[in-house]
Structure formats: C-alpha cells, structure tokens
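Trainee: Below you'll find a set of structures to go through.
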Structure 1
Amino acid sequence: MKLTVVIPTRDKLPLLQRTLAALAAQTAPAPDWDLVVVDDDARDGTAAWLAAARATWGERLTVVSPGRNVGRAAARNLGARAATGEAVLFLDDDIVAPPDLLAAHLALLARHPGDGTIGLVRTAPELIDAPHFRYLDTRGVAKVPGDEAPARFLVTQNTAVPRAALLAVGGFDEAYRAYGFEDMDLGFRLEDAGVRFRPLRAPVPEHVHHHTLDQWLAKKRECGHGPLQQLARRHPHRLREMRLAVLFADSGGRPRRRGLRLPARLLAWKLRFLAGHWPCGPGHRPRAFPLYARCLDLLVLTTYCLGLTDPVSDHPAPGES
C-alpha cells in the first residue's frame, strides 16, 4: 500500500518548514509514501520556498496552488485529488511527526484493509502554559478504549482514509467555510458508506500551535454560529451521539434559540471564571482532572449555544487553511 500525505497551508511558513523537516526524517521506505502540499494563497514566501524544496524532495513532493484562497475543505479536496496513494493521510501544517508515524499508519491500514485511522496529537510541551492544553490532549480518540473509533472523533490533524472511499463520498463538503466540523461531517459520511476507523495511539505527533483559552473558546463560538448548524441539518440523527441534542429544537436540526442566550451567557461566564482559576499542579496539570474536564465540557456546550444565538454579522466566514 502507498500513502499520500496531504497538507494544506496558508501563511505559516516557519511551521510548515518544521513539519516537512519531520516528514523528511520518516523511517517508512520512500516508495511507500509521497507528499502533497496545497498552497492556499499564502503570502509569506511559501510558494518560493516550496519551489526550492522540490530540489530536495524531487517527484515525491507535489505542490498544488489553486491561485486563490479556497479554505480548508476545498484545499484538502484538491490535495486528495492530486494524491497517488491508495490512502490519504491528512496532517496540518503545524504537526511535527515522530520518525515512525507514517510507518505506523501504513501498518495499521494494512491490518485493516478499507478502514481509516485516527491518530492522537499532543500539544508541544514548550507551549503548555495553562491547564486547558491538558484537556485538549485527552479529548476525541484519546478517550477510545477499544480498537475502533467513532467517526465523530475524526480530525484532520493526523488521520488517514482510503482515497477511493473519500472520493466516492465527494470529499470534504466545501460549504463549510468557517472554522470547524468539516472533518466530523466527512467522518459521518464515510462511516455511513461502510468505512470504519481504527485508533492509532502511538507514536504521537506534536501540535505546535499556541492558543489561549479565550482564543480557543472564540473558535468554538464560531463553530456554533455556522458549522455546527450545518452539521445538525446534514446529520440530525447524530446529535444525540454528539451530546448536542439539547441545543436543537427538533430532529431536523433546527437551533433552539429562544430563551437560551441570557442563561448561556451567564453560565459561560461562570464556567470561564472557574476554568481560569482552577488549581494546578506541576506543569499546569489541573487538579481533580475529571471535574476540570466536566467544567470544560459544559463551557464548550454553552459557548456553542452563544454561537447559535449570535446575529449573522457577528462571525464572518473566513477561508483560512
């Protein structure tokens, strides 16, 4: 089996350079994988650097340049169409892969033909300066005890899918322009088409991206404003599985806006204060972690709720990769 790594990028050249340097050091045999980088209209010298990088990578590196900013979903679709492998591994441009990451994905895919893989990602240790990073590093597939992962945990930081199945379901839905949920939507459609996902617990790449708690919550609010509503309309039967049914008025995915904004705002403020003053141990590890995780679960839920009730003008839909 051959694997194609697809990385969309926009204006993150120093991080992209670090990501590609880690890929160049992979132990997987060169014939077993190649790389597609989608330059989503970067303005920081990315195009020139990638052109020079081809001297080192040769034909194993394909650069796709749409000529305008198309956004995450469309950029990944362009990369998947340019891929030559039977499976496509999606990484972000701020993910630093351990040397045996691609070999591990290939081995797991070989053991489960036709399935996909969802790998863990952990925040780079030097960036951890608050307890919410510990919470983020224990979500999603990190909670899965068995050998199969629910499709709702699919995230494009470190996940591989069969290319044929990806193309058969139409790839990522390019209607998702704002931040979030385009990967979960794809996971649902692939699962409905018969693809199953296997958790890859090791090795674990590092996520080299710092965001404060408020910056992270702002993204969650943006998710609630647009992408979450899109997801609910497309997959209303999944809302209970996602534990988000309380935010919607009916089985058709219609947001429950009436009477929610003030209670959600007050609860979100209290939870944000509590999360910001949570006692921590060494290395910003939150004490009584199960309680801290529950606090952040509720904070995310109330933040989604605020996004659902925001006026349309509050959150423009960016197309950044």
Structure 2
Amino acid sequence: MLKVGYIGNGKSTNRYHVPFALNHDRVQIKTIYARSPEKTEWDRIPDVAYTNELDDVMNDEQIELVVVCTPVQTHYELARKALERGKHVLVEKPFTTSKEEAQSLFQYAKEKNLVIQVYQNRRYDSDFLTFKKVLDSGKLGDLLEVEMHYDYYRPETPNNTDEFIKHRSYLYGHGSHTLDQAISYFGNPDRVHYDVRQLLGPGRMNDYFDLDLYYDRLKVSIKSSFFRLKPRPSFIAYGKKGVFVKQTEDRQEEHLKLFYLPKGHDDFGIDRPEHYGVLTYIDEEGVYREEKVVSEKGDYSRVYEDVYQAIRHGKEKVVRDEETVKVMELIEQGIQSCS
C-alpha cells in the first residue's frame, strides 16, 4: 500500500482527490493536515487521522506520498519541505506561481531521487479522452483547427473580487487545465497569441482568456470566460475531411458535487447517449457520414495509478516535467497584460 498524507482539508482534497484515492486498492490515506481540522464542511473519513500539526505528515516515516492541496502561493514552500523530508509529492494545479519555481522543484526532486508531479486530472476527462480517440482515428483527415472551451456563468466571482492578484487569476486557475491538455497531445507550439482580459476593467480579476497556439498549419484555440450563460462546446475539431463536436464536458465533477462518488457506483461520471459527441466526415469512398461517438470513460483515479507506478516501479511519469514547465511559462507570459 502507498500511504498518503494530505496538506489541506478543503474542496480540493475532499472533492477532487479523496474519492479517487479511496477508489484505488493500493493507496491508503493515513493523515490529513489542516490548520483547523474541526472547521470544515466535509465529513471525516473513517480510520484517517486529522491533525493541525504539519510535522505529523512531514515526519511520519510511513507516509511516502504527500499531496499538496493548498492555495498556489504555498505550493512551492510545502512541496520543497516534503521533498526535504524524503517524501514523494503530488501537487494540485497550478503547480507553482512561476516557471522558475517549477524548475527548482523538479531539479531538487531529481537530486533527492524522488517523484514530484502536478495533479493534472483533466487528462482523464471523458470529453478529452473522446476527443483524442476521434483525432487518432484519422477520420477528420489533416487537422486544421481545434477549439477547447472551459466556460462558466459565475458573474458573482469577478463581481465580488475588487483587486488583481496574478496567481488568483482565471488563467492560472483554469488555463492550467486546458493548456496542459493541449501541450500533452500536440506538444509545444511554434508561437502563441494571447488575449487575456479583465472584463470588469483594470485592477479587477482576470476573468477571460483566449489563447491561440500555432503548430505549423494547425491552430489550437483555448478559450474561457466567467460570463457565458450558455457554454460553448467543450471540444471542436476541424479537419480536411470532417468535424467533431463534443458539446458537454466530463461528468465526474457533476456527480462529485452531488456526493455521488466513484466507489460503489459503476455509472459514476459516465456519459449518456445525449452527451455523446457528433462526428461528421467524408469517408474513403466519398460518402457523407454523421455518427455519434460513444464517450470514453473518465477516471481521475488514474492519476493516482500513474503516481503509484512511478513510485513503486520506476515508470516514467505520465505528466512530464517539461510539459509542466511549459504550461507555467505560457501562463506567466499570458498574464503579463493584466494589472
């Protein structure tokens, strides 16, 4: 068993990590640290120790993996401290506040012969996995243009934020999802065009971004807004022979918010037919085709399997260091236009 200690006891830990760690038969949650463990809306997990002493996690020889689920400005310090104590580390995204911090942590982990990785669970979103399946099929022909959207209608969030803080921006918080998806599949772009805005004006939070990543003749557009009453399709891919549109996003988060958890529910996060994407293309005989594409199964517990394999069996990390560094570089460059 890989014994795990969490730093943080909020939404990140309890909604996006714990249900998937508990669903992995070779991972055991031992301890959860929070400054005030009794002040939480989340039920305590049976047989897990809760503490307000950080050293109860950092100095516990049984804990091999420390998971950092705290605000991004604390990630570097806490991850560095865990590495110093000989722990492997999984860090919630965004990984750090800067490219320089990311490079420093990766270098230190190599020196200590330890595994450190960012928690890129969105690589295991159903919509992204389905999108990759369609692209890999070749039915679209040469790929020309891709659109990736991550929209909300939450005007209260920017309206209630009256200052600009770089690492609390929309680009940091959500660009780290979609940028990683793009970099993981398409690689590093040749060039990037940034349109990163504060829709409520200077001095307010960044609440919109539109990034164009160029790969030779392919353009990948990554777009997000807090002011989309109707969200745009999750993924659109245009090729010389067809188009694929996946309207709805992965349903794991939807189920998590309803406390419908993966353990014991085989239909957790599964798309129904009305959620399937539509592939329209001209086949090899020149015949027009239109078909629904059965969605792949999303599963965030696969991140824990990836980390388990890297720690126990020395397998290469699925989320490579250079990919994380590139994502941090793009985010840093993009946010420069805001103040």
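Trainee: I have 119 for volume of the Cα convex hull per residue in Å³, for residues 85-244 alone, calculated from one of the structures 1, 2. Which structure is it? Provide the component values of the computation, followed by the final result.
Mentor: Working: 1: 119; 2: 141.
Label of the source structure: 1.
Trainee: Another question, if that's okay. Of the structures labelled 1, 2, which one yields 21.4 when mean count of other Cβ atoms within 10 Å over residues 13-20 is computed from its coordinates? Kindly include the intermediate steps, with their values, before the conclusion.
Mentor: Numbers: 1: 18.6; 2: 21.4.
It traces back to 2.
Trainee: Compute FRET efficiency 1/(1 + (r/R0)^6) of positions 229 and 309 (r between Cβ atoms, R0 = 30 Å, to 0.05) for each of 1, 2 and report the one that scores greatest.
Mentor: Working: 1: 1.00; 2: 0.10.
When FRET efficiency 1/(1 + (r/R0)^6) of positions 229 and 309 (r between Cβ atoms, R0 = 30 Å, to 0.05) is computed for each of 1, 2, structure 1 gives the biggest number.
Trainee: Okay, moving on. From which structure (1, 2) was FRET efficiency 1/(1 + (r/R0)^6) of positions 213 and 301 (r between Cβ atoms, R0 = 30 Å, to 0.05) calculated, if the value obtained is 0.55?
Mentor: Values: 1: 1.00; 2: 0.55.
Considering all the candidates, the number was obtained from 2.
Trainee: Still on this structure, please answer the following. Among the shown structures 1, 2, from which was the value -8500 of helix-only ellipticity at 222 nm (-39500 (n - 2.57) for each DSSP H run of 4 or more, over all residues; to 500) calculated?
Mentor: On the way: 1: -12000; 2: -8500.
The value was obtained from structure 2.
Trainee: Quick check on the output: 3.9 is distance in nm of label points 7 Å out along Cα→Cβ at positions 21 and 173, derived from one of 1, 2. Which one produced it?
Mentor: Values: 1: 3.9; 2: 2.3.
Of the options listed, only 1 reproduces it.
Trainee: Identify the structure, out of 1, 2, from whose coordinates FRET efficiency 1/(1 + (r/R0)^6) of positions 141 and 197 (r between Cβ atoms, R0 = 41 Å, to 0.05) was calculated to give 0.75. Write out the running numbers ahead of the final one.
Mentor: Details: 1: 1.00; 2: 0.75.
Only one of 1, 2 returns 0.75 for FRET efficiency 1/(1 + (r/R0)^6) of positions 141 and 197 (r between Cβ atoms, R0 = 41 Å, to 0.05), namely 2.
Rule-based calculations on the coordinates, nothing more; no lab input. Quick caveat: nothing in here was measured; it's all calculated off a predicted structure. Cβ atoms are built from the backbone, for glycine too; each structure is taken alone.
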